[in-house]
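What follows is a set of structures for review.
Any read-out appearing in this document is the output of simple, stated calculations on the displayed coordinates, not a laboratory observation. These numbers were taken from a predicted model, which means no experiment stands behind them. Cβ atoms are built from the backbone, for glycine too; each structure is taken alone.
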Structure P
Amino acid sequence: MHLFLNCLAAHAGGGLTYLRNALPYLSARTGVRTTVAASTSLRRELGDLPNITWAELDRNHGAARRFSQEQAELPGLIRATGADVLISTGNFALWRSPVPQILLSGNSLYTSADFYRDLRFRGDYRVWLDTRIKGIFAKRSVSWADRTVAPSRAFAEELQRWTGAQILSIHHGFNYETFCKDGSALPIVTQQKLDSAEDALRLLFVSHYNYYRNFETLLRAIPLIQHRLNRRRVVLFLTCQLRSEKNPGSYRAEAAAALVQQLGISEQVIELGAVPYQNLHRVYRACHIYVTPAYAETFAHPLVEAMASGVPVVAADLPVHREVCGQAALYFQRFSPEDLADQVLRLEASPDLRKSSTERGRNRSREFSWEKHVEEILSVATSLRNIAPDRCQIKD
C-alpha cells in the first residue's frame, strides 16, 4: 500500500510530536510505502527513513496561502506519486482528493466555547475571526474526508456533536524507550536554571505560550501555594518565554508577563525557553509535579510523557485529561487557582499519594502505543483503499 501524508501544517506542539513518533513506525511497516509532504525543518530532523519519500513542494508561509496551495497543487502531486490513500494530518482535508482520504482532526479550538469567550475577554478579535474562519473549513473538511479520526474519544464525541458525522477515535501513542533514548546532556543554561531550584517544590508545565493552555490560572496559583508552604519555596518551570515573538502563532504573551510582576512571583517562575524534544525527559525527571491548566485539549502528549517519567500529574478537569490519565492524576476546576493550589499541596503533603500517583501514572502510560496507533490507522487506510473512484470526487 502506498500512503500520501500531507503534513505541511505541522510546525509546533502536538503536530510535530505526532510525526516524530509515527513516521518511524510507518517506515518500519512491511508492505507500506509513504510519501510525505512536510516542512523542510522536519525533513532535516528525521533524515532518511526506509520506505519514506519526501515530496518536493515549495511551501508558502501563512495558513490561508498554504491552504490554497494545498488545494491547488496536492491533487496533481498525489496522482503523480501513485498513492492509494491520502492522510491529511493538519485538520483540513482536500476538497478534491483523487484517492480515498483520512482526515486526522486534532484542534479543539474550533469547537471550544471557552476559547471564544477568552478571546472576547482579551479583546483579541483578530484571532477570534481567524479561528471562526478556519473553523468553517475544518467543519467542511470532515464532510470532504472519507473518514475522520480524532486522537481521543472525548474529542471524537465533541466533533460528532459539532458536525453530525461519525468520528473514529484512535489514541495517539507513546514509547518510553524512544522518548528517553537521547543520552546527551541538557544545554548548560537550562541545567543551571533547573539546579537553581534544587531545594524547592518544582512544578513543570510543558507548552509554548498560548491562550487556551490557561497560563494565567497557573500563575495565580503560585502565590497561594507559596503562602501555605511555609519556608519551602515553590518554583514553576515553563518550557517557553513569556514574550510574544518567542512563541508560534499570534498569541500575545505580554499580559501573562505583566501578571508575573503583579503577583510578585518573578523569582518563582523560571522560563526555560524551548527545550529540544529529545531532551525533555531530563526536564520531567528534574521536577516533582506536572501541572496543566489547559481548558481546551484533544490528547495532551505531555501528560503521557510526565506519567511515563514518574512525575505525578495535576490537571484541569477536562474529559480529555480524565481519558488520558484516568485515576493517575488529581483534577481541579479549570479556572480556579485555589483548587489548583489545593491539589498541588495535597500531593506535596502526602508521600503515599505521590507514590500511588506515580505508580498509576507509569502503568497508565504503558497503555499508549505508537505501534498500535499506526496499525489502527493502516487498518482504516486498507478499508478505504478499494473505494470506487466516484467516491473520491467532490463531496458536498
Structure Q
Amino acid sequence: MATPANQSPFYSPAKRDSSPQFRAELARVIDGEITPAIHRYRDFLDKEYLPKAREALGVSANPDGAACYRAAIRSFATVDMPPDSVFAMGLEQMARVEREMRAIAERSFGGESLATLLPRLRTDPRYTFNTSPEIIDTSNAVITRAKAAMPKWFGRLPRADVVIEPYPEFRQKAGAPGQYQAAPDDGSRPAIFLINPSQPKNKSRADVENTAMHEAIPGHHLQVAIAKERTDLHRVSRYFFNSGFGEGWALYAERLGDEMGLYGSDLGRMGMLSSEAFRAARMVIDAGIHTKGWTRQQSLDYLLAHTVLPPQIAQGEIDRYISWPGQAPSYMIGRSEILKLREKSRAAFGATFDIRAFHDRVLEDGTVPLGLLRTKIERWIATAPKGDSARP
C-alpha cells in the first residue's frame, strides 16, 4: 500500500501505453481510488472479519461442511470421490512414489534415506543453483529438448511457440511459482512460461525440469494451445478450464517427460517424483485439514517431510489448501484417470496401440470433464479397428 503509483502492479497498463495523459490518469486512479480501497479492505479484515472468523481450519466445522467438501472435490476434479477416498488415494500414491524415490536414491545417491536426502536436495549447494541465469538456462534447455521430441509422441502439434520470461520483480518477491500464459488468438506473441529466477541459492536443481514440462511442453502449452487453435470447437471447450483435466494432464506430462527422455539426470527424476509426492501430499493434507481436523503445523510437517519444497513456499501452500478446499487433490485425481485410460487403451489395442493417437484423443477437444473423457476414450476403444494403427 505504500508503493508509489508508478511502481504499483496496477500501473502495468501504463507501461504498455505511450500516452502521458493515460499514465497520469491511471496514477491518479491508483492513488485516489485503488489504494484507499485496499486500506478500507485491510481495515475491514482487521476490525470486522477476523474477530468473527472461526478458529477451526476445515470446512467440516461449518454446517454441512463434509458435504460441502465432497462437492468441492467434484467441482474441481469433475469426478465424485468421498473424502475418505481422497485421503486414502493420497497415502497410496505417496507410498508408490517413495518406493521409486528409494530406488533412485540407491542407484545415484549412495542409498541415502529419504529423510536426509530430500532436505539436502533443498539446501545442499551441490543441488542448488548459483545464479538466476542458470535457472533460466536449465528451463530453456529442457524445453528445447521437448520441442524436438514432440513429433514422436503427438500427432497434433500446436502452431504457437512458447518462450520463457521471468516474472516481474514484485511477483518474484512474492514467491510466485511457474505459470503458463497462452498465446493470444491473433498470434501477435508466443505463449509465455513465466518463471521465478530469484534467490537461486535457495532453489533446488531437482525442481526445475519437471516444472518446465508441467507448465510448457508437454504440459499446459500443448493442452491449451491445441484447444485454442481448434476454431471449430465451441468457445467453452477452447477457453474454459477445469483442474481435473487441466492440472491432471500437466502432472501426467511430467512423468511423460521421462518417457520422452527429457530429464538430464536422476536428480531431475527425483524432482519429478518429488512433484508427484507433492500432489499426493496435497490429497492427504487437503482432506486431513477439511475432514479430519489436521492442524496447520501438522500439515506443514507432512509436506516438508515428503517433498523438496523450501519452507517458505510450503507455508504458502498450506495456506492455499486451508483457503481453497478441494482444488489441490484434483491434480493427482486427473493424472490417475488419464493413466488408467492410457493403460486401458494399450490393453485393448495391443501391438497396434499408438501413443500419439491416444494423446491426440485426450487433447483434441479441449478441456472436458473427466467423465466425458472416459466415455470418449472407451468409445474410441470400442469402435476403432483393431487391425490398423489406431490413428484418429
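For the reader, a short list of remarks on this structure follows.
- With respect to percent of Cα pairs over 20 Å apart, for residues 190-309 alone, the largest value across structures P, Q is given by Q.
- Taking FRET efficiency 1/(1 + (r/R0)^6) of positions 254 and 278 (r between Cβ atoms, R0 = 35 Å, to 0.05) as the criterion, the top-ranked structure out of P, Q is Q, with the highest value.
- Read-out helix-only ellipticity at 222 nm (-39500 (n - 2.57) for each DSSP H run of 4 or more, over all residues; to 500), computed value -18500, structure in P, Q: Q
- For the structures shown (P, Q), relative contact order in percent (Cα under 8 Å, 6 or more apart) is largest in Q.
- Which of P, Q yields 18.7 [mean projected area of the Cα convex hull in nm², calculated]: P
- Computed 21.5 for mean count of other Cβ atoms within 10 Å over residues 94-101 - originating structure among P, Q: P
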